[in-house]
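Some structures are shown below for you to check.
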Structure 1
Amino acid sequence: MARIKLHWSIIVAIVVLLAVVSYAGIWYSEQNFFCGSCHEMKPYYNTWKVSSHGPEKVKDEKHPEGVGCHACHSWPGFGGFIKTKYVGMIELWKHVVKDYETPIQGEPVEERCVECHDTSKINETETHKIPHKKHEEMGKKCMDCHAGLVHGHNGEGEVKPTHEACQQCHDTNDQNTCTSCHKW
């Protein structure tokens, strides 16, 4: 009888140990410094730190250390958690065997943008009038205009939407329509 109890206690100890190690691994892999610890990710980590999403610009209750990597680059929900971890393991394997392409491709997950940015309220900046909700209703995705926003396209730093991005859909050569978007 004592022998059976010993086996169960070993099994319970192993399960508890696995749970603790798994939780610690998940927590650690979701930290910004983990994302920036690989040399191929350094430019992206460094540009994030000084970006509009970094710790110098965003310090609020929800993001006390800036908008973290996982806030933008993970899928929502439990299924999203599994998918994010699966993709992360593939990326980690690519890092270990040095089988990755640069620049690193890692667009934000579209659903994550609107968790913080209410498109019905984003209509104007100091220089532009852009009805974001209207663009969303037309099927435009955030990255159609804002690709490279935080890291740039190659990790060179923040890239604001360009005139060329607008030209994908709008005739920006007509001088009479400039004030449709620009506030001069």
Structure 2
Amino acid sequence: MKRLILVTSPPASGKTYISKQLAKALNHVMYLDKDTLIVLSHQIFRVMGEEENRSSEFFQKHIRDFEYDAILDLAFEGLAYTDNVLINAPFTQEIRDPEYVAKLKARLAAQGARLCVVWVMTDVDVVKQRMIERDSDRDTWKLANWDEYIASVDFSIPSGIDDPEVADDLILFRNSSTEEFEQSMQNALDVLQ
């Protein structure tokens, strides 16, 4: 059966590195990164004369959901041609919404595919350090307003996805150290291959 693999977590948890390593190790996979769409959101901010703040009300209202819609549409196109489509994107709100997940699963089932969520678990202090080290414009507001930002982030495991009868619906990927990464990568590949 075909799979849509969502590698999800709050920003700077290590999604991109993990996603790329999983994509390299899996067969018949299409890799998509929602960050590829950031160039479009930057243009919208500029045209509208808005501060480039991906935590802003403007972003939430006028850009965020459209980015997710676009990356999912690309994924569904990809599933017509390959067995696995892996999306690197937070999906932090969506995977906690039972109605959203149910609709996504139904849409996938209609295409002969199922949903697999890889939830990346990283300690908050490691997340902050990674944001500092990656030195990205998208993190400027977050780092400048760390306490406000981090209070709005939910690091808990999205438990509503896990069905004990399905081995690959929710894979927990611990990523606060090299040792955790290596063990989690092996565990994830054992389930996905």
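Starting from the value 2.7: which structure in 1, 2 was distance in nm of label points 7 Å out along Cα→Cβ at positions 43 and 139 calculated from? Write out the running numbers ahead of the final one.
Numbers: 1: 3.4; 2: 2.7.
This value belongs to structure 2.
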Quiz item: For which of 1, 2 does distance in nm of label points 7 Å out along Cα→Cβ at positions 67 and 123, calculated from the coordinates, equal 2.2?
Solution: 1
Quiz item: With mean count of other Cβ atoms within 10 Å over residues 75-82 derived from the coordinates and found to be 11.9, which of 1, 2 does the value describe?
Solution: 1
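Which structure, out of 1, 2, was relative contact order in percent (Cα under 8 Å, 6 or more apart) calculated from, if the result is 18?
Details: 1: 18; 2: 33.
The read-out was computed on structure 1.
To which of 1, 2 does the computed value 4, 13, 23, 26, 19, 9, 4, 2, 1 (P(r) over Cα pairs in 5 Å bins from 0, in percent, for residues 99-170 alone) belong? Show your work: numbers first, answer last.
Values: 1: 4, 13, 23, 26, 19, 9, 4, 2, 1; 2: 3, 13, 18, 17, 12, 12, 14, 9, 2.
The read-out was computed on structure 1.
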Quiz prompt | For 1.02 (Cα Rg over 2.2 N^0.38 Å, calculated) the corresponding structure among 1, 2 | solution = 2
Self-check item: Comparison of 1, 2 - label where FRET efficiency 1/(1 + (r/R0)^6) of positions 59 and 115 (r between Cβ atoms, R0 = 30 Å, to 0.05) is highest
Solution: 1
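All of the numbers you see were taken from the coordinates with simple rules; none came from a lab. Bear in mind the structure is a predicted one, so any value in this text is a computation, not a measurement. Cβ atoms are built from the backbone, for glycine too; each structure is taken alone.
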